[in-house]
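Visitor: Down below are the structures I want you to see.
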Structure I
Amino acid sequence: MSQLSVPHLLGIKDLKEEDIQLVFDTADQFKEVLGRPIKKVPSLRDITIANIFFENSTRTKLSFELAEKRLSADVVNFSASQSSVKKGETLVDTVNNILAMKVDMVVMRHHQAGACVFLAKHINARIVNAGDGAHEHPTQALLDAYSIRERLGDLANKKVVIVGDILHSRVALSNIFALKKLGAEVVVCGPKSLIPRYIQTLGVEVELNLDQALRNADVVNMLRVQNERMDYSYFPSTREYVMQYGLTMERLNRLDRIPLIMHPGPINRGVELSSELADSKHAIILDQVENGVAIRMAVLYLLAASLKA
């Protein structure tokens, strides 16, 4: 069984290009499984996985749970809002109690950046980061890059534009790391107030004008404005944001070629993306959702290899 070079998936930053390719190759095999009448394999039949979500999640939590069940793992779901965390229990105590139940792997989402790294240093289980604060969301970046590869064949020298709230987005950071490792040209675009000051040190281009950013783009990934992470307003009004950075068919029709349109969800229809575009043939948003299960199956399967070694 092939293995990743890392014991946990804490962030794309820790992965080598070979690791990403291994995840993709493994996901190809699982995608074939998901196309069968019986969509289940016994690969993780003796593995117990705990899904620990300290933040609300719908798509990511369901995707991981489905991936785990497709691999025949035993699954434990834990919601912080219904737990002893509300009574003051620490993160380490919570997880140690779960591990005392002989859990092998932990999939965790947490509102604090670095929570998964902290956890990996304190407990003896494989950790998968399902999103930590505004830091990283590695499986989202993997499924995004995989979805692009599926449509365009290769990411080398492809121009990918990431639009919106770059400052608060863990999806943006993980995507930048993944895309750069795979040889893509990355442009970030949004209001100046939502562009991190030192983002160019990651090897990306900054363009504040969306129409300029979209020229010759192969892919455009639209991000939601994360109001829940904002202490104050970063732009005058939603109406002005839509005028400057909302993606519409009218805007795309001015281009020489229309790029693939992506969105990690949830979509604020009529804000970052018009409904017409979200439901159009140019959008691969539902492909991203479908590929998310195969990618997460691949990640869990590959990390479990070191448990069995």
Structure II
Amino acid sequence: MFIRIPEIRQFEFVSRLPDALCKRATSEWADRNFGGAELDAFLEGPAFDTSGNLYVVDIPFGRILTLSTEGNWSVVTEYDGWPNGMKLVGDHRFVVADHKNGLVEVERSTGKVRVISSEYVGQPFHGLNDLTVASSGDIYFTDQGQSGLHAPHGRVFRLSADGELTLLLSDVPSPNGLVLSQDEQILFLAVTRANAIWRLPMMPDGSVTKVGTFIQLSGGVGPDGLARPDGIDALLVAHPGVGVWHFGEDGTPDVIWQREGRAYTTNLAANPVETDSYFVTDSVNVTILSFHVDRPKGA
């Protein structure tokens, strides 16, 4: 139960995918996830380069798109995949949690796709969803598939910088976004179908222990993407159908950003050229929104 009522704020509109890049078509992904509806796109996995250009994925149509600082949209690459979570590693490559292909990397300049990992102990992944990268270069990612309370077979993995794949957690009802604490000793995990954020303390050997619920939500679709304001042990939670929450270190809400009408806010990323500014994918509405986080005094 929340012990304080959050302040309600409004998102700012940034941009909408132009009609020329909207597909308005069905896809196998939409058949599985949106009842076969025709979609213009489904934007997810926001990531910035150091100049402030935004990159997003379009899951059903296998595209990586970019929104330049001047407000222009273009296609970086289009391939046979369902890219979901994405991070820009260095200046030259994206690492992508691809629901169809596994963990892949995409060359920024050429769009060439290479599969990094597609299976565990000889069996294909259920369907990857999101990822986060530690300072060591280790990649933590979620294997969501079609898991839920009815079939809690979702998993969380770590791929170490030297290529060792480790199963950290299994039997999760729809693992989704994830982010590390400031000291990288705790992994926070969005569990969509349980409508909760789990807390995964990590042992010195890299395993997780005493996993528990950190935040219990209600309404919407369930939490999706997570972020942590730089240098602060707070959490930002994208909650489709509700908005984006800011939770303090104690796990209680301070602010929620919303939009008139229902925004399908799936994920978010920090803007490197404007301190404490975040861009958000409003996926179904193929729109980018933004908000600003107030930094605590003394932080």
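Computed from the coordinates by the stated procedures, all read-outs in this text should not be read as laboratory data. The model shown is predicted, which means the values in this text are computed figures rather than measured ones. Cβ atoms are built from the backbone, for glycine too; each structure is taken alone.
Visitor: 6, 30, 39, 22, 3, 0 is what came out when P(r) over Cα pairs in 10 Å bins from 0, in percent was calculated for one structure; which of I, II is it?
Guide: Numbers: I: 6, 28, 34, 22, 9, 1; II: 6, 30, 39, 22, 3, 0.
Structure of origin is II.
Visitor: State the single structure among I, II that was used to calculate Kirkwood radius over Cα pairs in Å, for residues 189-252 alone, giving 12.3. All intermediate terms of the calculation are to be shown ahead of the outcome.
Guide: On the way: I: 13.2; II: 12.3.
Among I, II, the structure yielding 12.3 for Kirkwood radius over Cα pairs in Å, for residues 189-252 alone is II.
Visitor: With distance in nm of label points 7 Å out along Cα→Cβ at positions 237 and 277 derived from the coordinates and found to be 2.1, which of I, II does the value describe?
Guide: Values: I: 2.1; II: 2.7.
Computing distance in nm of label points 7 Å out along Cα→Cβ at positions 237 and 277 on every structure in I, II gives 2.1 only for I.
Visitor: Given a value of -11500 for helix-only ellipticity at 222 nm (-39500 (n - 2.57) for each DSSP H run of 4 or more, over all residues; to 500), point me to the structure among I, II it was derived from.
Guide: Values: I: -11500; II: -500.
The read-out was computed on structure I.
Visitor: Additional query: To test your reading of the models, identify which of I, II gives 21 for relative contact order in percent (Cα under 8 Å, 6 or more apart) when calculated. Mind showing how you got there, number by number?
Guide: Details: I: 21; II: 15.
Corresponding structure: I.
Visitor: Assign the value 0.9, calculated as distance in nm of label points 7 Å out along Cα→Cβ at positions 45 and 141, to the correct structure from I, II. Intermediate values should be presented prior to the final figure.
Guide: On the way: I: 3.6; II: 0.9.
Structure of origin is II.
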